[in-house]
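Multiple structures follow.
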Structure P
Amino acid sequence: MLFEPPRSLETAVFARLPEELKTAGPGNDWVAGQPLGTPGGSLLEGPSFDRDGNLWCVDCPNGRIFKVTRDGRFHQVAEYDGWPNGLKIHRDGRFFVADYKNGIMLLDPVNGRIEPYLVRHDSERFMAVNDLFFGANGDLYFTDQGMTGLHDPRGRVFRLRPDGRLDLLLDNVPSPNGLVLNRDENALYVAVTRGNCVWHVPFMAHGGVGKVGVFVQLSGAGGPDGLALDQDGGLIVAHVRLGSVWAFDRFGEPRYRIRSCAARATTNVAFGWPDRDTLYITESESGTILTAKLDVPGKLMYSHM
């Protein structure tokens, strides 16, 4: 079914990664392992705000984690042997990192020390974790993407309980990426990048999932990457390689198309400072962080302090 064209919103540049930090060339192991045409230099991802209004983000191929202060300046907090792809701040103050190379990691935001938190499932290493999200009860959801796609739909979605139980929720996803719980936390949205869609994953009374379906189907190059939720339960979708972020209401009808004023690798999104209606977007091809104003504020995620 087709809808009326969504309202178009423009973006502005909030911060630019300094050129001297875009060091990932063709010899970089992460760059060499990606499909041809993947932007090099750097790849900004995982935007999350702390209680002081600082924006934290990661640079996957270079193994770096940054704090971006309110004046738009990048401050490198960590550089290590890893490929950080997602970052969330737990309400208890811990910084969790989805590391494409190593697994789920913990970051000390003061001294930059990185240590493993969860690196295996049933004694086997993960393929390559991508993004993560916390529920109100402390459940940690994360995607294990690897190099999966329509040619090899074995991507996985996990749930780690506070008591340490690790549940495999899905194992048939062609490139699972960003994820977020719905407003009632009785279903999960999962960005399926190579399927160019977002899945709706409802929970059953026994804790498993059932009747998984497509919430929105997109088109064009790339596919959905990072996700966020607005206060009304609407879904915000970063569409990588289309240079856009889509805002859907909770029924899946498009409300806005937010267009990048930089390049086209719009990888992830987060609502934050100075108010909850400012959306921050990581655009990785140019190494910039963009902003846009929405008339629906962002939901105060439990993973934010």
Structure Q
Amino acid sequence: MTLIGILIALGMERLLGHVPGWGRPVIFLGVMRGVHVLTPERLWQSGILPLVVVALPTAVTWWLRGQLEDPLIELSVSAAILLLCLGPRDLAEEVHELLRAREHGDLVRVTQLSRALQRGPNPGESHRSLMGALFIQSHEKLFGVLIWFFVAGPAGAVLYRLASRLPRYLSENAPDSTALWTADRLHAGLAWIPARITALVYALAGSLDDALQAWRRLLREPEHEWRTQTWALLAEIPAASLGSEEGDGSPVVPASLEAMMHEVLHMQTRSLLILLAGFVLVATGTLL
């Protein structure tokens, strides 16, 4: 049932991705604004807030699933919750919108979309390339949520979606607070294993040798603490797995930004298929 729910949610996301306004975090932002208005400033700034904001909806989702006895209703509800947790906005749609804006010379929109794609966790100044940011976004919007859904059902998807969105919201509304410090570490902790699974899947989808070489190099870098190393792996390993060589041994570099972005999307598709195959293998315990 879990695998079927994943396939239904992914199919619906592709269909609804063309609907104007679909994928925007309207529910999350609306709820957080309401919580902000109703919460005393002292509590809003405290480390308790992120734990409550993440734990309460996760617990409610876990309880709700336990109340559903009809398998078809449970499947429908699970797929719907996963669909809401994917994103916000499909990475491919954002990339295509950016390319269209570049084609039409809309520099304001290009700047807005480029900044949006590079928001979120980053491992430091040396890893802020647009390509690395796209791979991190790929994990945050898709792979991280799917892995947690596979492990813990709809509650897992809600858990990671909230944990991944909360630091960005608090960085704008409660900067330099204990709440932001707690949310950032909660997010990194929940991403630690899924991020490495995502990096491995990307490595399998491309040049495994190049990816493993980059992985070993990152493990030897002393400047990364456990949090930033997670995001560095997501930025560097998939990018390294894109590596290929000409007949004379020289590296192949995408001819343009458009070619690079399309290659990232193709890599995401291949990696998604590998991840789904891995889910099937784990669920059935067989290669057949």
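Compute distance in nm of label points 7 Å out along Cα→Cβ at positions 164 and 236 for each of P, Q and report the one that scores greatest.
Ranking P, Q on distance in nm of label points 7 Å out along Cα→Cβ at positions 164 and 236, first place is P.
If you rank structures P, Q by mean projected area of the Cα convex hull in nm², which sits at the top with the largest value?
Numbers: P: 14.7; Q: 17.6.
When mean projected area of the Cα convex hull in nm² is computed for each of P, Q, structure Q gives the biggest number.
Upon calculation of helix-only ellipticity at 222 nm (-39500 (n - 2.57) for each DSSP H run of 4 or more, over all residues; to 500) from the atomic coordinates, which of the structures P, Q produces -25000?
Traced to structure Q.
Given a computed value of 17.4 for mean count of other Cβ atoms within 10 Å over residues 4-11, which structure among P, Q does it belong to? Walk me through the intermediate numbers first.
Working: P: 13.2; Q: 17.4.
Label of the source structure: Q.
One of P, Q was used to compute relative contact order in percent (Cα under 8 Å, 6 or more apart), and the answer was 16. Which one was it?
That value comes from structure P.
If percent of Cα pairs over 21 Å apart, for residues 36-131 alone comes out at 29 when worked out from the coordinates, which of P, Q was used?
Answer for the origin of the read-out: P.
Among the shown structures P, Q, from which was the value 16.4 of Kirkwood radius over Cα pairs in Å, for residues 100-267 alone calculated? Provide the component values of the computation, followed by the final result.
Details: P: 16.4; Q: 17.0.
Corresponding structure: P.
Just so you know, all these numbers are worked out from the coordinates, no wet-lab data involved. Since we're looking at a predicted model, the values are computed, not measured. Cβ atoms are built from the backbone, for glycine too; each structure is taken alone.
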